[in-house]
Structure I
């Protein structure tokens, strides 16, 4: 191991693996520590959303990920079904029949790609989402990272504690290897990617606000069943929600499933009897009938209790900015909407370029680190509140079931009317994994590292991404002429200046217009790729300006039609790299958003500050 690795990363889950890969790609050495010799066997995540897949495309990993054994094939639709159950009758003389109340159907990867090419208005992501279990993701990504130059992967090393150097120049961390030997490792930065019960967060003294979603508990059973895959009365599905509060996920589009069986609210102490995992699956499948549906289960893979949590770290970094958090170490979110791991992937991608800028010397502390907390935490508060909205929609459906319980499956006119009511409710609610406005429209216009242009603020729509290059916005993906190459495919690994060549202008004249900015970048050792686009009027119309400076995380840092002079060019680069605060900048108040989060957390079980051990 290097005597002084630049970056120490604790935790080789999806977030730590993505961060280490991103750092390696940017030429920054890091050491990844993981106490477990094997990747997870728990299917914590089953959907990698569009923004995460967009990031993996930029990292050069998207196609390899989709090709993994266990990743759902690209021709399969994303379908969630709402049903009485997977068997019929047996209770009170009800008929031997199952009903499907409604379906949330989203096009397959292939269909979404074709639509993106056809529409090409900037409102689509670069990549559609991908169904794949975290079991598959981690196993594959471990192999990818283990072979990366610049990544020292220490398996069997458990993090114990750390101390930030008194002069603020680094971190000393203590680990114990699987032979019981203690090691002190010194690094410039330490990143906690060690999950919801993060010890790094505890030792750093960063507290969580929020807590468990107290009314909800589930028993998870991960299993294989060829019979369920073959004999489902509703055909192939992704999520199935039988009446009764439980749900089932088809993890691989084949025969691997996860059932979540609802448990009574927790008691103190929890004296719930032990649960037979087979019976838990049978009860979920039985649904409305109340009678266990006994299918053939070929193998129980793992099983345990779990409870959703609704919490966020008070900050994502220590005061010195040498210890940082990403992923579940910084936020806990219910699964509704699929924001958990996916938000962590964005954390890792964002944090990677900031740490690279600091290690290379062109980035400035503390502004780059402060902006990480400011930008990512505000976006996560929005995601938490949106996840709660999705949760309440499921609770609303449960209330409809309860009010009309006796006629849910009846063949009477009343039964037909209730099922029509449920279908309308599901249509209005809509799929909870298509919030492109939340996934893609992450606006950092309030950040100290963004140069505003005083343009009008566009309205926010969580269901739809409105393309814009307004500073702070994610740059829109648009296909160039021919429909095969995206403007994203032209981005550099770090910063990119996209310039549209004007009509009648030569490429030499276009370069001459921005030579002052390019010269300033060279003087500051600012890694900038210059991309010239000629004859791309369609892209120019969506991108809105002749000159757009794109950050390594694809967000716009500055834009204009006219090139800056020497002083302005230097100021732009100093601001976006964190070397100086944007003149006139005032940190925005999160008061309203924080208050809304606190009230929501209270409704879910009481807002509280708690360490990972207590959460």
Structure II
């Protein structure tokens, strides 16, 4: 923006008052597609739990609250995190006004805020070393499919914090585009200013929306072109990275939405210096918005998957606590029904100022074929996006159009070749998750009941949703609560997937899952085992286990499952393996004769076992519930029908 008209006295007075009052707590928010800046003022209070967010006043009347939710809040879900004491800070809104965007920009300060002693807290070599260790020690040992590890750009700031916040906010409004929220949040002792591209979760009129964004295209000098973007969109790594985070967020949607969730996209999120790919997920929910927020902490795009293990990996490899990075700014707004709507962007692309120190955390998503120095470059690009936008480092050269001939912004997504390349991604995906998730007209397994045992991978929520779609009545139980009485009472037990080495009896979770499998097999009670539990079944039968040469994390394969070709998604580091060509074991060839004869679906060349079935049980290595399993629902029905006998 150039040549701003003088602001109206009212807007100028609001900005001047916020800048002058050292005790004032406030937030300035510009939402995507809007032409105004919202000004929220009130009192800042800290609470311990999400359920403590004060959505009513002392008289019980609904009120608006903006909550800064730190990463350490994942402890509410029983997940690990460095505890830095970052508060769950709530701005209880007493006044909410909107001022014209151009007015706001003209009223805000514009002088450059100098930085001192600026640089990353970790050297490029140190960060590349962490990347290598995560790939070999975590992904390579079956701990998960992808993990986000951050580093911080830090600098000294010798300026009034409020002036800095208002200055950076103006710079973001002028020089960044495509952000979901552009914001400045100022509370005692703490400033957060950012342009987040990603809405983590929103809830309005009973509709929950999530917006997984992944894959980062750093614009080359001179800007992005169709040719350079096409190369990025053709990248297997970037494509699979997006599919993996969609799977992870569908797990969350299936936990909070009665209809599981439907995906639309993919779309491009075009920003000033970066372009991302994204999907949109929608479903219906009646949960309290604070509960929705708790069940979806936090986005896999900034943590990894499976979520619980990702938190443990982050704690092992990140040297310092995250603060608010990867948390959310959650705005709870009273609605006509007497409840609250929720709008919660992820706290990324955000600069924090505290005690005279600027901190810009950035992370890269590490997958099985990550290049360490490529991930280093990605963190540089993300940090530069924020720092350039706020004017802390030189900005990319931009051409300002003549005022008499305004040039419309050109969206690369409108190019036919780009649109076709984006649309082609969906050919690989399961139609089930791309259509309305209401009750199925055909419920072939109606009347049956299933108990799904969660082994700390919430793929079980998607699996349970698909089982319900097939007509089953389904309960989910955590592995630690899968008592013998519950297992014995269940008509069908579905032993779920999870991270780790299936042979590790020293791990309490895996030892318990081995007990679950053994108990069902020994009692000839219907059992379906998935991924980790499939490997446990194979080991129990006497089939050897081993590591894959290259982990199958987010890999789609077309495999023969007992005479029917199926396109299935795989997330495994370990595999059961037989001699190539072996398709059946007799009772005398198994380690536990009570299972009878066992049919084997395996790779003809390697002997890697994709599925097993015998009297009263079936198991599968792939994730039939994944968006990568185009034939997942059909295969799930086949295997469950077999297990039920």
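All of the numbers you see were taken from the coordinates with simple rules; none came from a lab. Note that the structure is predicted; figures quoted are calculated from it, not measured. Cβ atoms are built from the backbone, for glycine too; each structure is taken alone.
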* Structure fact -> If you rank structures I, II by relative contact order in percent (Cα under 8 Å, 6 or more apart), the highest one is I
* Structure fact -> Re helix-only ellipticity at 222 nm (-39500 (n - 2.57) for each DSSP H run of 4 or more, over all residues; to 500): value -8000 computed from one entry in I, II; matching entry is structure II
* When log10 I(q)/I(0) by the Debye sum over Cα atoms at q = 0.16 Å⁻¹, for residues 253-556 alone is calculated, the result is -1.35; to which of the structures I, II does this value belong? -> I
* Which one of I, II has FRET efficiency 1/(1 + (r/R0)^6) of positions 21 and 453 (r between Cβ atoms, R0 = 35 Å, to 0.05), as calculated from the coordinates, equal to 0.55? -> I
* A value of 1.00 was computed for FRET efficiency 1/(1 + (r/R0)^6) of positions 45 and 229 (r between Cβ atoms, R0 = 41 Å, to 0.05); which of I, II is the source structure? -> I
* Any idea which of I, II comes out highest on distance in nm of label points 7 Å out along Cα→Cβ at positions 181 and 565? -> I
* When distance in nm of label points 7 Å out along Cα→Cβ at positions 37 and 493 is computed for each of I, II, the largest belongs to -> II
* Of the structures I, II, the one that 3.6 was derived from, the read-out being distance in nm of label points 7 Å out along Cα→Cβ at positions 29 and 517 -> I
